[in-house]
Structure I
Amino acid sequence: MASPFASQPEFFSSDAALTSVAEYFALLSDPTRLHVLALLCRSKEGLTVSEIVSKSGIRQPNVSRHLGRLYAAGVLTRKRSRTSVVYNVTDSLIDQICDIVYRHVDREQ
């Protein structure tokens with residue numbers, strides 16, 4: 001059975017489309033960023049920077065940097081809540097992609 005990805009020959013002739021896909025995967029290529037995303041995907045109400053730091057043990061400047069990159073890519077929303085900012089995942093596909101890749105890698109080990 002051909003995958004939808006492979007069955008779209010016009011996709012492979014578009015450098016812009018290939019670049020967009022590569023940039024999306026590059027966004028998911030950092031283990032720290034994946035850790036932050038996993039925490040956010042599990043949270044229904046979203047998380048603040050300090051909550052992510054507390055749950056992950058990742059230093060605050062690193063959390064902020066990764067949140068900034070995810071926000072700039074349109075993967076997260078942020079909403080001011082009194083004195084802090086709450087981050088949420090807006091792209092539900094992120095969780096699905098990470099789950100598929102994790103199950104594939106886990107099966108390979």
Structure II
Amino acid sequence: MKFQGKIKDGKFVLSKQDIEARKAYLISLEGKDITEEIKVYHPNRSSNQLRAWWGLFARTVKAHFDDHGGRVTMSEMNTAQMATFFEDCQKFASGVWGCYIPNPDKDYKLKEKT
């Protein structure tokens with residue numbers, strides 16, 4: 001169960017509604033061992049951010065590919081195009097996120113069975 005509040009003068013301050021809900025929830029856990037965790041609240045992404053993603057970023061990228069010979073979906077790619085696409089994704093993940101994605105192992109299906 002999550003309750004959102006503020007810290008004021010070293011105390012966790014909840015709305016009246018959340019105080020009652022928290023109390024009822026704690027009563028329902030009578031006799032059980034529990035853990036309470038306090039984290040700094042970070043709001044979820046906003047609808048404006050989603051609109052920017054789909055309306056600006058995705059639309060602009062799609063238009064770019066449409067203007068430069070059209071999009072190619074993975075189902076339409078040949079092996080050379082797919083290899084290049086995978087390498088581009090590896091480079092992006094590494095450069096932007098510092099995330100290493102290894103090259104595919106051609107024998108992975110054999111290893112899954114063992």
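Where a number appears in this text, it was derived from the coordinates with a stated rule and is not lab data. Note that the structure is predicted; figures quoted are calculated from it, not measured. Cβ atoms are built from the backbone, for glycine too; each structure is taken alone.
General remarks:
- Origin of the derived value -12000 (helix-only ellipticity at 222 nm (-39500 (n - 2.57) for each DSSP H run of 4 or more, over all residues; to 500); candidates I, II): II
- Identity of the structure behind 0.9 (criterion: distance in nm of label points 7 Å out along Cα→Cβ at positions 64 and 88, calculated), options I, II: II
- When relative contact order in percent (Cα under 8 Å, 6 or more apart) is computed for each of I, II, the largest belongs to: I
- Here the criterion is distance in nm of label points 7 Å out along Cα→Cβ at positions 40 and 96, and among I, II the highest value is seen for II.
- Entry that produces 50, 34, 23 once Cα extents along the principal axes in Å is calculated, selected from I, II: I
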